[in-house]
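Student: What follows is a set of structures for review.
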Structure P
Amino acid sequence: MTMPGTSRKSAAWQSVSRHVILLLAAFGMLYPLIWMAASSFKPDNMIFTQPSLIPSVWDFSNYASGWHALRVDFTTFYKNSFLISALAVIGNLMACSLTAYAFARLNFRFRRFWFAMMMGTLMLPYHVTLVPQYILFLNLGWVNTYLPLIVPRFLAVDAFFIFLMVQFFRGIPREIDEAAIMDGCGPWRIYWRIMLPLSTPVLATAAIFSFIWTYDDFLAPLIYLNDMRQYTVPLALRAFIDSSGGESLYGEMFAMSTLSLLPVFLVFLAFQRLIIRGVALGALKR
């Protein structure tokens, strides 16, 4: 027979061991970020020679010099990133919510077929469509502009957000639609007056993910943008590395990399409850 005190001690030790394992795993995941932030306060000649996370010499000049180290200062890069991200959020919310409403509520021919085709695009790697898209935008004269990064967002190209919203819309009772139709509302008024106000959690989730993914995107701006004045923050960080073998500004790069993470962290910390709620509701509702 197990004594009550023994079982309590065993449960306490299990709880402590689980927390220790989780803390070690969290430190392992966060170590690269901690190392980057610590290296941003070191002189260049100590970044790769001093193993300690705590700098022996604190150099705060990397932040000031890194902001103006390139031909264009980082104010321009942040403006470009926020502009593209904001327009991408607006486009995704408008186009994906309209498409999701059509799949979830309207009856039209081959609806199941087109929904299956849309879901099939989730399994296509981005690299499969990269060359055809580039040729299309090149023929349209959109290369070296923001249009390839913005216009597709207004055409409902993000199937993940459509699927998330479809699942959420299907969970809203159809009796609300029927009551609105009896009051003389058409599909547009039902979408605008009823569906959107009831869908705040999933819309917030889509907006947050859209902002983070667009802000962090490196490949698409690398392909379509050539002028440094049009660079986004990820492209500007790459410009600190001299590919020709010359001097690379590692201290300034780590300082700007640390600053570049702040918008993403702030958005996630401010809206993490909406992210979890929107994903949970979108995944569980039928």
Structure Q
Amino acid sequence: MYGVVTRNAEELDWPEFDRGFYEVKDVTGRHTDPVENGVNMVSCFGDTATAETDPGLVPVDDEGKRATKERTYFDWGYICPSAGHYKNGLVEVVEACTDANDDLRLDDVGFPRGEYCHCERCEQAFAESDYDDWGEWRASVITEFVAEIRDRVPGRLYLTLHPDPYPGHLYERSGLDIEALSEYVDEFVVPLYDTNYGTTYWLETIASGFQSLLDTPFSVELYAVDIDIDNLLHAAEVAEEYAEDVFFGYHAGNARAALRRIDAETREGVEFGAE
């Protein structure tokens, strides 16, 4: 199955795509209205606009360094997963999305990196919890959030994973307990983005790693902006050997051209015997 990830609602109805994901809230903090004809996507704890307007919500490490887009390794600003008022707002966004479409995709779920968060909220919540291990407590925060969202999603729930299948890395980096989350998630999505796809051995390695890591179905999302069609096709061929589905991100025109090529090549290969 092939799908598209887009900010343009009209592209969701293009017949080449079996499934369409529509960004309702992205990492910049931009919001738009949910749609009925696609799976609405919500960036949860990636939110540059809120991080800039309400710095008290930004995660900090044990040295007080804030997780903003100005800091090394961060392409956008983050919000602390322990921020209750902000999470309540996310639940409201989710409910608006599922009023429009039963399915939902969660992006940017988790803590920004392994050294976060040591804000007063997190320190107090950990101290008052039943956990002795800080990593276990972090994972419980994320799992409980996803479980709360699951209760509000009548259809299929997708969750995006950082593209690192090495055992323990998602847990240590973001607080994602894959085994626990699998109870609530119907399909994980792994973005494997490149601006060229001139080589794909790395794509195969990562996709294969996730195939070994996950019992829950997963899909691969490819970057389709300004990519040579032949290279994009080859990347899709590699990805679909391991993934449940392949999605193309943020350039529906290129994705449609690639899928039309696949369809044409399939038709050319059909042979009809004598009746």
Structure R
Amino acid sequence: MLYSRSSANLNSTPGPVVVFLHGLLGSSEDWDAPLQHLGDLPNITIDLPGHGLSALQSCNNFRDCCNQISDTLLTQVAPHRPIVLVGYSLGARIAMTGIAKQYFPSLNIQQVIIEGGNFGLQTEADKQTRLKNDANWADRFSKEPIEQVLNDWYQQPVFSSLKHEQRQELVAKRSANLGPAVATMLMATSLAKQEYLLDSMKEAGVRTHYICGEQDSKFSLLAKQSGLSFSQVAHAGHNAHREQPKAFAKIISNQIETHLTP
């Protein structure tokens, strides 16, 4: 069972439950700031395998991870109760895979909100390049001091909007992770092993909304080209929920009020 945290009003307040899945190197605590602006929406935050207080848990692939998420939620949420699934980066890819491949059959997922999630690679060459890249990172996470690896990790182009102080803050915060556990999760859920999900997502019949920071050029382009409804968060890069938590929370609230409130 994965570690999770639920809001005090989970069972006393009716309506949909918002379930949050963090990104690689993160934890359920990553959602604390936006949760402060979500009012009384019942919610659950989960530590994914290899992360936070689930650091000693592991998964073999996307399906295994989705099964663990389902098992965790079914101990807290009645099968009929509507769920809004919110995922960031890795969490977004897991959420999309679960919806597209129907890996959450026992959950009543009514809406999925994707933040900075990659739909997948479309050529074998791209997948092989990504697999080699992820394997190199996994090897480093397994063998080197994690602070040293993180200093290089946050120099990647996707984090280009971060200021020096923000990078240093993230390195300090993420250094609590266990390098080998991160490596295992990185390889189990590598983008190279993910199917291209956009078409299947559209066919799944679950309302989907995409969120990206306006300074995140790569994922802004993906969102615009996807044909999905999407929102851009002003003054934010790849990690909009961390950089602009109030604006991020407002988008989630508006989506739920618009589509799931009677």
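Student: Check the numbers for mean projected area of the Cα convex hull in nm² across P, Q, R and tell me which is largest.
Tutor: Numbers: P: 24.3; Q: 16.5; R: 12.7.
Going through P, Q, R one by one, mean projected area of the Cα convex hull in nm² peaks for structure P.
Student: One of P, Q, R was used to compute relative contact order in percent (Cα under 8 Å, 6 or more apart), and the answer was 22. Which one was it?
Tutor: R
Quick note: the coordinates plus some simple rules give every number you see, no bench work behind them. Note that this is a predicted model, so its numbers are computed, not measured.
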